[in-house]
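As structure tokens, here come the structures.
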Structure P
Amino acid sequence: MPKIIVYGDIHGCLDELKQLRSDINPKKGDIEISVGDFLNKGPYSLKTLRYLNKHHILSVMGNNEAKIIKLYHRYQKQGESYLSTLRSSDKKTLLELGTDDITYLESLPYYLKIDTLTIVHGGIVNGMQLSENMNDKEKKLLTQLRFYNKKHEPIPYDDFENREVFWSEEYDGKEGFIVFGHHPFPEVKIEKNAIGIDTGCVYGGTLTAISFTYKDKKVNIKKYTLHEVKAITNHFR
């Protein structure tokens, strides 16, 4: 039976991704998807992008992909002088980024829906309707949402003082069962209507994937299998 296989945040950890795919052994007819943030922090950023593209692994837009797209266009406008304002890792990525790479990045959707399964990078606010006509604020939430404050308002990551609840703990399920990444957890974060599979591979944790059976265009979200490999090292230093 075909499967839908979703990979957590890869962040350039290509060796771990290859090992995980070898363990899962995807078959013809399976659909493979990345939750985004396959770029940056780890050792093989652009090689991972090209690997996903070559092997027809789908992906949603992560905040790191969105960031590189913005930096690329600023670099195109401002020229070499702009590079001196960037971190060395971002500079390296921009200098190696080809036209096929940026075309691939700009083609990434902000969400993917297959039957009752939805994949986003960050999260979704209750009441938000996923569509092709979302505004920039909604797109930013899809790539960056983590915590709410006491008023149930989204807050920036570094607002530690006002963190009240993680978005998935209150998600109502109206946009499907969501698989997400973005925020690294020590282990998979399982909720009634969502599951977080970023387990911090780039920080020395694990790379996690989740697989669902897929038959007659229906996804069995009630039964899934988790797969993981340990990080080779802490790549982010």
Structure Q
Amino acid sequence: MTTRSFLKENERLDELQRNGYRIIQNPEKFCFGMDAVLLSGFARAGQGEKVLDLGTGTGIIPILMEAKTQADHLTGLEIQEESADMARRSVLLNGLEEKINIVEGDIKEAGQIFGGASFDVVTCNPPYMIGKHGIANPDAPKAIARHEILCSLEDVVSQAAKVLKPGGNFFMIHRPFRLAEIMVILTKYKLEPKRMRLVYPFVDKEPNMVLIEANRGGRSRMTVEKPLIVYKEKGIYTEEIYDVYGY
């Protein structure tokens, strides 16, 4: 099968700079951003561990984590049929069908789909925005990815808690303006925040992303890591960002 045979109308192949992996995307629908790449670099999975990515989109996080970690198996859960289809074809394109499984389904039903305590690690790059401000079409893939239309932050956290094994870890990237809410919801579902890192676009700007690790049933103690700065100057990444991307 040729590479081009994996592609459908308006789709393209993007290089991931890891193990020669590539991903199928449709720029007219939704393409992964830096947040997904940063989460794949922040999350950890050890040898023999099983990982679930909630709202996997086109499968970017499982594919990158397969390259970056020693995880035994990774599963992506995605509600949008078109995105799930692209994710499956990307898995096949990279020859990862024995390591990565894409399941079409609703985050709100993750506990029913997979069963309780079935994963060692859960990751999620959830919709950040509350309400429907600025949404032209609430059914559009970009709107669903960015706004809490089909699931809320509490849906994500509650289902992560259900499918995680005791002692398992949850990794998420979100926006700092919702940090107080995030901490309250995590502790409500017995996911104890253990590690946090703020992401700054420039050293003299406010943070615009936050990376969080929480442990199911963990004790109350959190480490705040040094800031992650994205740009040294306009258009030039810091060395740490180049390393995360694999350049």
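Every read-out reported here was derived from the displayed coordinates using simple, explicitly stated rules and does not represent laboratory data. This is a predicted model, so every value here is computed, not measured. Cβ atoms are built from the backbone, for glycine too; each structure is taken alone.
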Margin query: Computing distance in nm of label points 7 Å out along Cα→Cβ at positions 17 and 169 for each of P, Q, which one ends up highest?
Written below: P
Note to self: With mean count of other Cβ atoms within 10 Å over residues 49-56 coming out at 25.4, pick the structure among P, Q it was computed from.
What the structure shows: Q
Margin query: Tell me which structure, out of P, Q, gives 0.6 once distance in nm of label points 7 Å out along Cα→Cβ at positions 153 and 185 is calculated.
Written below: Q
Notebook entry, point to check: Any idea which of P, Q comes out highest on mean count of other Cβ atoms within 10 Å over residues 89-96?
Noted result: Q
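Once Cα Rg over 2.2 N^0.38 Å, for residues 113-208 alone is calculated for all of P, Q, which comes out largest?
Top value of Cα Rg over 2.2 N^0.38 Å, for residues 113-208 alone goes to structure Q.
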Notebook entry, point to check: Suppose you compute relative contact order in percent (Cα under 8 Å, 6 or more apart) for every structure in P, Q: which one lands on 16?
Noted result: Q
